[in-house]
Structure P
Amino acid sequence: MAIFGALSSGRSGLIINGAGLSVIGNNIANVGTIAFKGSRTEFADLISAEAGGQVGKIGLGARIGTVRTLFEQGAIEATGRSLDLAIEGQGFFVLRDGQAQVFTRAGNFQRNANGSITNGLGYVLQGTPVNARGAPIGALQDVNVSGITSQASPTARVTLSGNLDAQATVPAAFDSTSFATAYATATFPTSVQIFDSLGTTHDLTLFFRKAGTNAWDVFMGVDAGETGGTPGALQIINGAGGTITFNPDGSVNSVSGLTGSVTFSGASAQTIDLDLDEFTQVAGPSGLNAVTQDGYGAGGLVSLTVNTVGILSATFDNGQTRPLYQLGIASFRNNEGLIPSGNQVYRASIDSGPPAIAVAQSQGNGSVLGSALEQSNVQIAQAFIDLISTQRAFQANARVITASDQLLGDLINIIR
């Protein structure tokens, strides 16, 4: 009987629109969830039945065809936190859950007690180790920064800029017997800090002595006690000394003998080149303008940063920076086939196809943005429109059931 069909159709309408309300409610509830992807309920009609005669086919109502996850990009919001990451464009971060791979767009990562970079569920972020040039040197693995340090590097080059007084007088012959005699017979003494292979700092003392018109002698000295000799004694490390000559306009003409060799106690032998090309000789006080040297001590991990191609680099307290990993970025033939596992984590399925894991800015993958997070892609205004529309549809189906019930009552009352 058609009236019973109307009841059945109204019932199916209540069921599917109730489910639609649940999906919309879930979208609205997650409007502030990091990297949440909203869903849409898609309906389909039920198989029709033959009614016969001229009426034709009468439908039996509707059913839920699918609940489709919408993977449109959410807004990117800067956070200032170094382990907050977002993907601008296609792709998913790769995580390890036990022996399985899972995937997410939510980049609110953290460092656990073991040094691994994980999400809130403890799934470990995956990346490929890289060398100092950022080239891969291993397979995809857990990103772990436990015990990461910066090794010390001995000073090999010291660069100075400054001025030597053109009006200075020529002193007595340079006397390197002791620090006291060296200071007394130098026109301009100064010192710079250098590092040995163990990262220990030492003072490299430089003695500039005017040797004549536009010519200066340069001696490089260290404390002999730091090389296994008598503490406090002066050790000249560039032999008989070097020279620097100037042009009449005060610019450097030539330098020689500005390389010294030294072996500090317990450390490796090192050679130090002194670069004075930025010096001038004009009428004015002798002094230094800038000092740079390429050595540094051992350093501990201070912070982590990620660039747009997904290279995770460490910054150390000795001022050095070193790339560690390049994050793996996964893509799928069909994102909508991924299986949601909660907490913005997805698993591959037959419908999605297997993951194609590459890196950011390649194979169609987007860029990685550091210190930023992708927000929910739920549009609250559209969600409220959908809510009102679905509510009205639910009410209309309820009215169909009410009308069908009244017709059944009238039919029953005919025989009374």
Structure Q
Amino acid sequence: MRVGSDMNIKQLTGLILLGSTIVWGCKKFYSPHVVSSSNSFLVVEGVIAAGNDSTIINLSRTVQLVDTVKHKPEVGAKVTIDDGQGATYTLPEVDTGRYAAPPLNLDNTHKYRLNINTTDGQTYASDYVPVKVTPPIDTISTPVTAKGLDIDVSAHDPSNATRYYRWEYSETYVYLSDIETNFIFDPTQPDTLHWAAFRTPDQQIHTCYVTLHSSAIDINSSAALSRDVISNSPVTQIPMESEKILHQYSILVKQYALTQEAYNYWNLLKSNTEKIGTIFDVQPSANNGNIHCTSNPSLPVIGYVSASTISQKRIFVDRKDLPAWPIPAPQGCDPNNFQPNYICWPRVYPARGEPAVIPQELKTGIYIPVGVVDTAAICYKDSVRAFTVPTAYYTCVDCRYHLGGKTHKPAFWK
């Protein structure tokens, strides 16, 4: 325990409280410039892919601390790549704020630059950057620890030409909804008794594949070593109680070779975003990328554009190959203590011209049938016969509402 440090912090806290008490009578509201400023700067993310991979550039805008919208994509921009020798490649907008092109077959001996024209009339360009050839990933290891599962990557370059590495990853895992149902609400059926129809295999909503993308900055360097070797560099950690490894799990790791300038940028960005929060951490500092606003040089831009080939490797982890870790508690409904909710609506007779009554809870999908329609129930105060169906809340039944899960198995899945 750092007793001296703790005492200093306590003393500092006491002084702050004492000072606040003294000046309480003359306090004045202060709106920091960082909060009240309306600046919205361009953010550029992506790598110019020189090999057999697609080039993907994401454009967005910074948002204010008080904004409720945390992601603001930049739409309608014109994005190109040029080599300074007459060759130009266009990256069309394939999704909101996402600009991409299939493999460009770039010449690794040339340098390349990213160019952006935004709808507000501003033009941006990166510095010309060389193409770095990325060595293959040697191994992705999964050592078991006292806390869970580590994901580590190893690589090396026999020519000692890489030295600076960066990794990104995407995780995909099987997620099962808490409650499984074989029924679907289908009011198109002419017979009300069949409104709780059987699901087809394509309509199942119990098993999903959830995909998450990395947000941390994973970098490493062998510059201080005699050989260009990266051994078991940490990529991510999965706690033993995580739902990611409850059934089956897969991770795809992408490896990028960096220039020293690019590595310095990512290293400083990592320090500014991941190593702050206490008075003992490194204080944030200016982090200048290699992208500039050519129409207004005083306008800041956030991002660093590199050019490289990309190496990647995928592994799978099955629950049966892991220790007998505790099963995570259900996040929604407890299947062991599940009691269905019964939706009730009055019986009508279409032959007499009476309009069908569709319960809003079923029509909107808030509740999903987990059994057949019952015609013998009495659930109105005046004891009229009614249609009833056992249901469950949609978040307990439909796995697609959990982190954007997809019911169709990915093509790469074992």
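Just so it is clear, none of the values below were taken in a lab; they were calculated from the coordinates. Quick caveat: nothing in here was measured; it's all calculated off a predicted structure. Cβ atoms are built from the backbone, for glycine too; each structure is taken alone.
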Original post:
Where is FRET efficiency 1/(1 + (r/R0)^6) of positions 250 and 362 (r between Cβ atoms, R0 = 30 Å, to 0.05) largest, in which of P, Q?
Top reply: Q
Subject >> Answer label among P, Q for the case where helix-only ellipticity at 222 nm (-39500 (n - 2.57) for each DSSP H run of 4 or more, over all residues; to 500), calculated from the coordinates, equals -6000 >> reply: P
Original post:
A value of 82, 68, 54 was derived for Cα extents along the principal axes in Å; which structure in P, Q was it taken from?
Top reply: Q
Original post:
If mean projected area of the Cα convex hull in nm², for residues 202-257 alone is computed to be 4.2, which of P, Q is the source?
Top reply: P
Original post:
Taking distance in nm of label points 7 Å out along Cα→Cβ at positions 218 and 234 for each of P, Q, which is largest?
Top reply: P
Original post:
Of structures P, Q, which gives 18 when relative contact order in percent (Cα under 8 Å, 6 or more apart) is computed from the coordinates?
Top reply: Q
Original post:
The value 3.4 for distance in nm of label points 7 Å out along Cα→Cβ at positions 82 and 378 was derived from one model only; which of P, Q is it?
Top reply: P
